[in-house]
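Asker: Below you'll find the structures, each written out as structure tokens.
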Structure 1
Amino acid sequence: MLAQLPIESEASARAVEIAPLLEMGDSVLAEGDGARAASIFAQILEMAPDNATAHGGLIRALLLAGDIEGAQAALEAVPADIAGDPAIAQAKSALALAADAPDAGELAGLEAAVAAAPDDHQARFDLATAEIGAGQRDAAADNLLHIVAADREWQEGAARAKLLSLFEAVGLEDPWVAAQRRRLSLILFG
């Protein structure tokens, strides 16, 4: 029993040591500096290669920096024993949504289609999907909430499902998600 104490205290010391680094990485990520955040999370992983929060942060930071291939490689490098962690699930959701990133002129074309036919839910959904891929979460949420308000069951609730995917990718504890969830609740139950 006593032989295990040094290992436990070493693990505890490492957790205490990396906690402020994780916080810094999340803060830099929230500020929008994906490259710097990726560097911070990579350093944490050198110290604690089994830290799910750092793996998830690295994947999300690489996505923010526009390195989708790097993010995919980072996801594939996640150790199997932590693959089910919520931080990894959040990163997977973010990666799946980033795959919808539009080409340069595509977003403008989708915006024009919605402007021409504001009641075309499919056009608005396609625009929201592209906006998510382009990192425009406010505009995407507005468009998805517009669809939910107009027709909750359109395409078997596709707009609400996409919105929930966006929430998971951003992080369910994020203040932005809380605000959008209140908006959704007002539409559904208000």
Structure 2
Amino acid sequence: MVRTESTMVPLGSEAPDFRLPDTRPGREGQLVARDDYAAAPALVVMFLSNHCPYVKHIQHGLVAVARDYQARGVAFVAISSNDISTHPDDRPEAMTVEAGQAAYPFAYVYDATQAVAHAYKAACTPDFFVYDRARRLVYRGQMDAARKFNQEPVDGRDLRAALDAVLAGGTPSAVQRPSLGCNIKWLAGNERQ
């Protein structure tokens, strides 16, 4: 595990398209696309992995944030892009188990080629991107300040504040802190550019 910060993509960037297979129990293989969420007032794209202790640390809080904001129309999708030849705990079958155990209320899709991770300039797990109704990036970075090595509460404070601003027709604060987590496990020769 290499501790890595998110890249902090420029605000205003357009949400890259994707069409990836879901892994949730009962939905395995069903394709999920960015435009499936076209009617949502905001879209949260998250890069997660099964084995990452940073993801494990915030998992219950993330589920709570997603449930709270899905009730307000916000769409959430989680993407796993890790190389499963070196990290078999992240293979789609294991994602199905993880999604069920964690009770993920959002699609948990698999990016086998890592093309989507590259398009989003994702760097770590967890990594969060919030897009407004026009699918322009308005927030990127941490869910909150909680880390497995500190005493900060897992409350989703930063992500909640960004979503509240979008839902109120405003713009999230420009003061945004990068997420910190495990580096994405790139396929050989496919490292982040």
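Asker: Just checking, which of 1, 2 has the largest value of relative contact order in percent (Cα under 8 Å, 6 or more apart)?
Answerer: Details: 1: 14; 2: 32.
Looking at the calculated values, the largest one is 2.
Asker: Here FRET efficiency 1/(1 + (r/R0)^6) of positions 64 and 160 (r between Cβ atoms, R0 = 25 Å, to 0.05) has been calculated and equals 1.00, so which of 1, 2 was it run on? Walk me through the intermediate numbers first.
Answerer: On the way: 1: 0.45; 2: 1.00.
Computing FRET efficiency 1/(1 + (r/R0)^6) of positions 64 and 160 (r between Cβ atoms, R0 = 25 Å, to 0.05) on every structure in 1, 2 gives 1.00 only for 2.
Asker: May I pose another question? For distance in nm of label points 7 Å out along Cα→Cβ at positions 72 and 152, which of 1, 2 scores largest? Write out the running numbers ahead of the final one.
Answerer: On the way: 1: 3.8; 2: 2.0.
Across 1, 2, distance in nm of label points 7 Å out along Cα→Cβ at positions 72 and 152 peaks for 1.
Asker: Now a separate question. Taking -24000 as the value of helix-only ellipticity at 222 nm (-39500 (n - 2.57) for each DSSP H run of 4 or more, over all residues; to 500) derived from one of the structures shown (1, 2), identify that structure.
Answerer: Checking each candidate, the match is 1.
Asker: Turning to a different aspect of this structure: Output the label of whichever structure in 1, 2 has the greatest value of distance in nm of label points 7 Å out along Cα→Cβ at positions 48 and 120. Could you put the intermediate results ahead of the total?
Answerer: Numbers: 1: 5.0; 2: 1.1.
When distance in nm of label points 7 Å out along Cα→Cβ at positions 48 and 120 is computed for each of 1, 2, structure 1 gives the biggest number.
Asker: To which of 1, 2 does the computed value 46 (percent of Cα pairs over 24 Å apart) belong?
Answerer: Values: 1: 46; 2: 31.
Computed on structure 1.
All of the numbers you see were taken from the coordinates with simple rules; none came from a lab. Quick caveat: nothing in here was measured; it's all calculated off a predicted structure. Cβ atoms are built from the backbone, for glycine too; each structure is taken alone.
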